[in-house]
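Nothing in this text is a laboratory measurement; each read-out follows from the coordinates by a stated rule. Small disclaimer: the values here were computed from a predicted structure and weren't measured. Cβ atoms are built from the backbone, for glycine too; each structure is taken alone.
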Structure 1
Amino acid sequence: MGFSVDARAEGLHAQLPGVEVWVWDEAGLPEFISQLAADYRGWPDERAWQTNHLTVRATFHSRGYVALTWDLHPWVSRPDTWQASITTLLEAGEQMSNLAADIREFLPIPRKIS
């Protein structure tokens, strides 16, 4: 399964046209975000999910907020590559649950072929 990432912020426009997620990956992005939403009371350390060109890092902050840092890196093996990081701050309860539902709808769980 593949998807594209188009990140925009003031003074930034980064695109990754081919982020791929494989059926044999341990946990997909929907499961990762869903687990963060389920742990709305918090966790002590940084959690991370990664695939070929995208890393999502999550930290729980006081007052019930989750910081999600989206790291885009188009070439993982080239030393002269660029990287863009964008951090979004979401309320640990309803906003994280809504994000989890949106991502699950956008990226349904791939079925393993037996």
Structure 2
Amino acid sequence: MSALDAVAAVCLIAGAAFSLAAGVALVRFPDILSRMHAATKPQVLGLLLVLLGCALRFRNTVDITTLVLIGAFQLTTAPVAAHMVGRVAYRTGLQRADLLVVDDLADRRDEP
């Protein structure tokens, strides 16, 4: 086993752990805004670590290019999707107001 294989194994295990933590947080967190955070931040980091581990293991230009494209698309779509979910949850009142520390939009809730 070479050093790159060991680094790839560590990246794969760490990525799987982050993805598992994101899945557990989706079940355990109390409101939709917290769940939205858990669905994007650790899940994306976990996926990027898994992709890095795969890239270190494959060492093929075509495979690495595909993995880079997957990572780039995930980095561009996950924040936009999380923003839209959070916006819809806030506008429809599905968030728990008692968990918000500061609500800057409270006076503008009824505006389109």
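Among 1, 2, considering only mean count of other Cβ atoms within 10 Å over residues 36-43, which has the greatest calculated value? Before the final figure, lay out the partial values.
Numbers: 1: 15.1; 2: 19.1.
Ranking 1, 2 on mean count of other Cβ atoms within 10 Å over residues 36-43, first place is 2.
Matching task: 25 is the computed value of relative contact order in percent (Cα under 8 Å, 6 or more apart). Pick the structure from 1, 2. Can you show the working numbers first?
On the way: 1: 25; 2: 29.
Here the read-out was taken from 1.
Using mean count of other Cβ atoms within 10 Å over residues 76-83 as the calculated read-out, with 8.5 as its value, let me know the right label among 1, 2.
Working: 1: 8.5; 2: 12.9.
Label of the source structure: 1.
From 1, 2, which structure was distance in nm of label points 7 Å out along Cα→Cβ at positions 12 and 52 = 2.3 calculated on?
Working: 1: 2.3; 2: 1.6.
Going label by label, the one that fits is 1.
For distance in nm of label points 7 Å out along Cα→Cβ at positions 4 and 44, find whichever of 1, 2 sits highest and give me its label. Could you put the intermediate results ahead of the total?
Numbers: 1: 4.4; 2: 2.8.
Structure 1 comes out on top.
Suppose volume of the Cα convex hull per residue in Å³ works out to 125; of 1, 2, which structure was it derived from? Spell out each step's value before the answer.
Values: 1: 125; 2: 107.
Label of the originating structure: 1.
-27500 is what came out when helix-only ellipticity at 222 nm (-39500 (n - 2.57) for each DSSP H run of 4 or more, over all residues; to 500) was calculated for one structure; which of 1, 2 is it? Numbers along the way, then the final one.
On the way: 1: -6000; 2: -27500.
Label of the source structure: 2.
Can you rank 1, 2 by distance in nm of label points 7 Å out along Cα→Cβ at positions 28 and 60 and just name the one with the largest value?
2
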